[in-house]
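Asks: Pasting the structures in now, so scroll down.
Derivation of every value follows stated rules applied to the coordinates shown; laboratory data play no part. Computed from a predicted model, the values in this text were never measured in an experiment. Cβ atoms are built from the backbone, for glycine too; each structure is taken alone.
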Structure 1
Amino acid sequence: MPVVVVANPKGGVGKSTMATQIAGYYASKGHAVMLGDADRQQSSKLWLGLRPPAARPISTWAVGEGNIARPPKGTTHVVLDTPAGMHGKMFKEVMQLADKVVVPLQPSIFDIFATRAFLDELAEHRKASKMQVGIVGMRVDPRTIAADKLHEFVDSLGLPVLGYLRHTQNYIHLAARGLTIFDVAPGRVERDLAQWDGICRWLDK
């Protein structure tokens with residue numbers, strides 16, 4: 001049962017967008033998915049409440065305050081949305097559970113430096129375990145200098161850039177209805193699905 005953790009110590013980088021999209025991708029493949037939300041804002045939990053009955057089911061993973069319980073039997077795939085500034089006991093518990101960690105990162109110098117220590121810590125955990133870590137550039141044009149700088153920074157840590165997601169209203173409009181790009185006709189979100197190709201292949205490894 002893969003456990004995918006979406007984490008970044010900085011707020012506002014797109015963690016909930018990434019977590020809900022990953023859960024939607026797994027659900028689109030027919031998996032029994034649970035989406036947990038350890039963030040006080042409970043954005044992912046709110047999104048689940050908006051999800052229409054006709055959409056492929058995604059269950060809530062109850063995450064108690066200061067205590068992350070293992071998901072129940074029958075679950076095949078787990079996604080966990082985490083809070084900004086995650087550290088201490090919660091960080092250790094999450095890293096023990098995680099098979100894969102996805103770090104959404106915006107290509108600004110401020111975001112990169114705010115995330116540096118966290119990525120260094122993840123790199124150390126990766127060396128000591130089988131946990132995989134991947135970076136996703138958020139709201140970025142891969143043709144820009146900013147994208148090049150992000151790639152250069154991540155390469156220096158020995159971590160893969162799984163893909164770049166453009167800044168689009170598609171994610172916002174779909175989230176308002178509890179949906180993902182994997183829940184609608186592919187023709188409507190063709191450019192976005194293409195950007196997810198590398199991310200999905202990494203998730204399926």
Structure 2
Amino acid sequence: MKKIVLADDHAIVRTGVRAVLERLGKDMEISAEIENGRELVDYAKTHPDEVYVVDISMPVMNGIDAVEQMTKRHPDIKIVMLSMYDDRMSVEKSLKAGARGFIVKVSAADEIVNAIEEVAAGRFYLCNKVSKYIVQGFLGKAGNRKRDGSGLTPKEKEVLQLIAEGYSSKQIAKTFNLSLNTVHVHRNNIMKKLGIHKQTELVRFALKEGIAQL
């Protein structure tokens with residue numbers, strides 16, 4: 001029995017995926033439903049053998065950054081990325097982070113099942129809408145460059161995501177259990193590294209680089 005973890009902050013999406021797997025998935029069981037990237041990373045620490053279906057756009061930590069942290073701890077973890085977007089950048093970043101599959105939310109029901117089966121078997125899977133992107137071709141090129149070229153640390157990218165999502169410094173401090181002063185230090189370091197001094201420009205950068213998606 002394959003244990004499947006659904007990570008998406010929209011209950012209606014999780015319900016839809018669950019219905020598809022119950023109807024078409026053979027030997028598949030939903031073991032957990034998760035609503036944000038931070039909870040996903042924590043769950044994966046003790047459940048590395050399950051198959052993860054992960055939305056790119058999630059609160060607290062986006063799906064790509066969550067997958068990156070999961071695969072650093074467990075390089076062989078099996079992850080299918082689920083997205084509203086079918087652009088090349090989203091696919092490249094997802095696979096570079098460690099996902100082995102990529103499907104868009106408007107994919108046919110059987111593609112979701114196929115993606116899980118292929119990834120569970122240790123293979124790659126791209127849905128029809130993004131199969132034009134040749135996996136091996138861009139993985140080699142992407143490996144020679146930083147993901148966003150910013151030089152931000154993982155924690156700074158997490159803070160930047162929440163800034164872009166409209167969290168206040170107090171809310172960010174509470175989310176990450178940090179002091180308010182530490183959050184201000186992170187914010188200043190982010191602005192210095194990026195050469196950005198306005199909130200609106202920070203948001204624009206985060207959206208452009210896929211660090212946050214609103």
Structure 3
Amino acid sequence: MKKWLIPLIVIAVIVFSIYKWAVGFNNTAVEHEANAKTAWSNVESSYQRRNDLIGNLIKTVQGAADFERTTLREVIEARAKATSTTIDASNITAENIAQFQQAQSGLSGALSKLLVSVERYPELKANQNFLELQSQLEGTENRINVARDRYNEKVNIYDIYTTKFPGKILAGWFGFEEMPRYKADAGSENAPDVEFDFD
């Protein structure tokens with residue numbers, strides 16, 4: 001065997017190893033990124049379920065002839081804003097999440113006000129359809145929380161993978177950027193003081 005062939009083989013093995021490592025990194029990063037995007041889609045799906053339930057709740061409440069129109073209008077307007085604020089999974093940025101979160105928080109506030117005002121309407125509090133929708137909304141709020149937590153978990157896996165050395169170098173070359181997490185609303189650490197009386 002010629003002496004010049006040995007260094008050539010060594011170089012070829014090193015280049016092939018680096019290539020395999022880069023391909024492996026890229027494929028795993030793509031998988032983690034896709035999982036995070038799917039988790040975000042699940043967040044939006046959970047919010048969409050809430051928006052659909054609120055639409056049904058609005059119809060039920062509108063049946064009460066003397067129900068406060070201002071409160072109802074606020075919920076309708078907040079729902080319209082929340083349903084029009086969506087994020088393309090390929091463009092998840094901190095700013096987009098903040099806008100989405102602001103729209104959803106506005107709807108949550110309007111909905112809370114609506115549910116508190118229902119206390120003055122015994123016929124609504126006794127309405128089976130209203131009670132069922134309220135129960136489904138409570139369950140949906142739990143689903144939303146779980147979906148947001150799962151999204152953050154998937155983003156965490158992706159971010160750790162793409163920011164640890166030496167993967168961080170390849171992440172820059174392949175265009176993988178840090179993904180934003182879903183954060184709690186400002187002041188959400190203070191639980192709202194709302195009481196419902198179903199007696």
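Asks: Can you say which of 1, 2, 3 returns 17.7 when Kirkwood radius over Cα pairs in Å is computed? Write out the running numbers ahead of the final one.
Replies: On the way: 1: 17.0; 2: 17.7; 3: 20.2.
Considering all the candidates, the number was obtained from 2.
Asks: Out of 1, 2, 3, which structure matches 1.5 when distance in nm of label points 7 Å out along Cα→Cβ at positions 106 and 130 is calculated? Could you put the intermediate results ahead of the total?
Replies: On the way: 1: 3.7; 2: 1.5; 3: 2.6.
It was calculated from structure 2.
Asks: With relative contact order in percent (Cα under 8 Å, 6 or more apart) coming out at 16, pick the structure among 1, 2, 3 it was computed from. Write out the running numbers ahead of the final one.
Replies: Values: 1: 26; 2: 16; 3: 33.
Of the structures listed, the value fits 2.
Asks: Tell me which structure, out of 1, 2, 3, gives -13500 once helix-only ellipticity at 222 nm (-39500 (n - 2.57) for each DSSP H run of 4 or more, over all residues; to 500) is calculated. Don't skip to the answer; put the middle values down first.
Replies: Numbers: 1: -13500; 2: -15500; 3: -26000.
Derived from 1, not from the others.
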